[in-house]
Structure I
Amino acid sequence: MTVLSISPVGPHDFKLCLRVAGSFSPDHTQNLSVLRSAVRIEDIPTVLEFRQVRRDPVTIEIRTDLQDNEPEIKRIAGWIIFADLDLSPFYSLAASHPVMGPITRELHGLKPTRPASLFEMLVIAITEQQISLAAAYRIRTRLTERFGDSVSGLWAFPTPITLSERPVEDLMTCGLSQRKSEYVKGLAQKVVNGQLDLDRVGTMSDEDIRSLLLQVRGLGPWSIDYFLIRGLSRPDRVPMEDLGIRSVVGHYLGSGQRLSPQGTMRKLSPFKPYRGLAAFYLLAHSRLIKDHTAK
């Protein structure tokens, strides 16, 4: 057992992060003090177990059965929990706002979580197009359990080469439509043959990433903005076509009705260059209220 620790840029309330992540997941049985994530460290499947062991300074303990490569373990662990994301400038910008100010104080230290690889993030974006989060979650679970690797009671997401080699019909058995199966397979093939270099994407500008990914069948403006905000932590990106975002921004900042995409961006404009982060906080607050009301 390897035990490491990382110190994320504060503020960072890890239990709150897990609570919010759980509110977006159909699996409400998860432990809200420990995060277990199946990842690949240099192609070796392993489970990373996260828990917060100190609040000041914030310290997250990482446990894994992998015995070496501590720098890569720390890098991937930090990536999953957005360890480098500094919330302070956003909080300063939102502090005097009559709606966002109280919400950021209530959700102080909230950061999103994300999958360990950009490939998985792109597959998530494809699966979540035009269906519910719960349905997309079930599809990805079946995809992962059929084509991924079992490790310590969890499943590591399938590699691009594995998915590139599967017939479209096999992917469809997981619940994907024929078109989405073709999208996932095509994406995997582009990664495998080097047409899409995901290691380079993180160094590119938003617009260059958009131009690159629009050439990938199955990725459109919504998918790319979702990938930018959640996958690459570009805090000003907003998937403004998203009905959920348009509804929640309208509820908190508008007339209570769903806004147009342009109206959504206008209401979020006071929080530029953190409009995407602002939308995430509104979504999180709405989810937590629904969870509390349901109990």
Structure II
Amino acid sequence: MSRPSVVRLTIAPITCLSTLILLAVATMGSASPACTGDSTTTRIMTWNIRYDNPDDGIHAWPKRREDLLAFIRSQKPGILCIQEGLSPQVTFLKEGLENFDVRGVGRDDGKDKGEFSSIYFDTTRFRCAASGTFWLSPTPDQPSKGWDAALNRIASWAKLYDTRTSNLVYVFNTHFDHMGKIARDSSAGLIRKKISEIAGDSPVLLAGDFNSVESDSPYKTLTSTQSQLPGLADARRSSPIPDPGPSLTFTGFEGKESITNERIDFVFVSQTVVVTSHTTCVARSEAGYLSDHLPVIAEVRF
């Protein structure tokens, strides 16, 4: 996929999902969908922010974190799910996002070691009634590595009370293994089971980096309706407005390392959630992409 053209702009408040603004942002598509936000909708953003790896050189976390934080602020999410954040990164974002709280634990010890799949939420709108984390393994209640996975993998969740609409919504955030095919397949089945156990019939949002594309088994497992468990819907495909962004979500910092021209980062929703728009954002600075993944935003109504 060819790199999109770059438009130099200054940071400004965002009122439409289709308006993407940062130090340098590429806008995709010839037409912008109309704003759909109102008092009953909220925006959920999911973003693999890339762990703090000093070997990333000019793309190392200290060199891009301020721009990444500014981009998140500009998009005004009500709920933010990140993957690969280490404890200092999780804390940096919490301190930089005014009126936000966060839930989640490190995958290596259930406390602060290893990567988080954190869930941030706007405390002026949401109250957290419960939260937790389970491991993507045959022993989900304890830190563990499952099946043929290369690393420990987790799913964190939060039960949020929407003070604006008096609704409850369960948010799940995960990061599937990048090596183990059996692990990815099994993780999808486990997450569907856990969602049913934890959330029941309540509205559900599932976000994350699934290291899988639409044609892979995990996607089919999560969206299948041929099961006793309720299926989830892909927010991009459920949106009444076409996504103006690219069809891939993993780019590599320079846009040269993509392992696929398809999406591996998704927002899924339960049947009781209405999707009003979906945008795959192209967040860049002059040094390159702000992460090796693109952020994805779905505007939803519970």
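Bear in mind that the values in this text are calculations on the coordinates, not laboratory data. From a predicted model like this one, the values you see are computed outputs, not experimental measurements. Cβ atoms are built from the backbone, for glycine too; each structure is taken alone.
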Origin of the derived value 14.1 (mean count of other Cβ atoms within 10 Å over residues 64-71; candidates I, II): I
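When you work out FRET efficiency 1/(1 + (r/R0)^6) of positions 104 and 144 (r between Cβ atoms, R0 = 41 Å, to 0.05) for each of the structures I, II, which one comes out largest?
II
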Per FRET efficiency 1/(1 + (r/R0)^6) of positions 72 and 96 (r between Cβ atoms, R0 = 25 Å, to 0.05), the highest-valued of structures I, II: II
Origin of the derived value 24.5 (mean count of other Cβ atoms within 10 Å over residues 152-159; candidates I, II): II
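In terms of Rg/Rh (Cα atoms, Kirkwood Rh), for residues 136-199 alone, which of structures I, II is highest? Mind showing how you got there, number by number?
Numbers: I: 0.98; II: 1.08.
Top value of Rg/Rh (Cα atoms, Kirkwood Rh), for residues 136-199 alone goes to structure II.
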Highest-scoring label, criterion being percent of Cα pairs over 34 Å apart, among I, II: I
For distance in nm of label points 7 Å out along Cα→Cβ at positions 120 and 216 computed as 1.5, the structure of I, II it came from: I
Source structure (of I, II) for distance in nm of label points 7 Å out along Cα→Cβ at positions 56 and 112, computed value 2.1: II
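Which of I, II yields 20 for relative contact order in percent (Cα under 8 Å, 6 or more apart), as computed?
Details: I: 17; II: 20.
Attributed to the structure labelled II.
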Computed -14000 for helix-only ellipticity at 222 nm (-39500 (n - 2.57) for each DSSP H run of 4 or more, over all residues; to 500) - originating structure among I, II: I
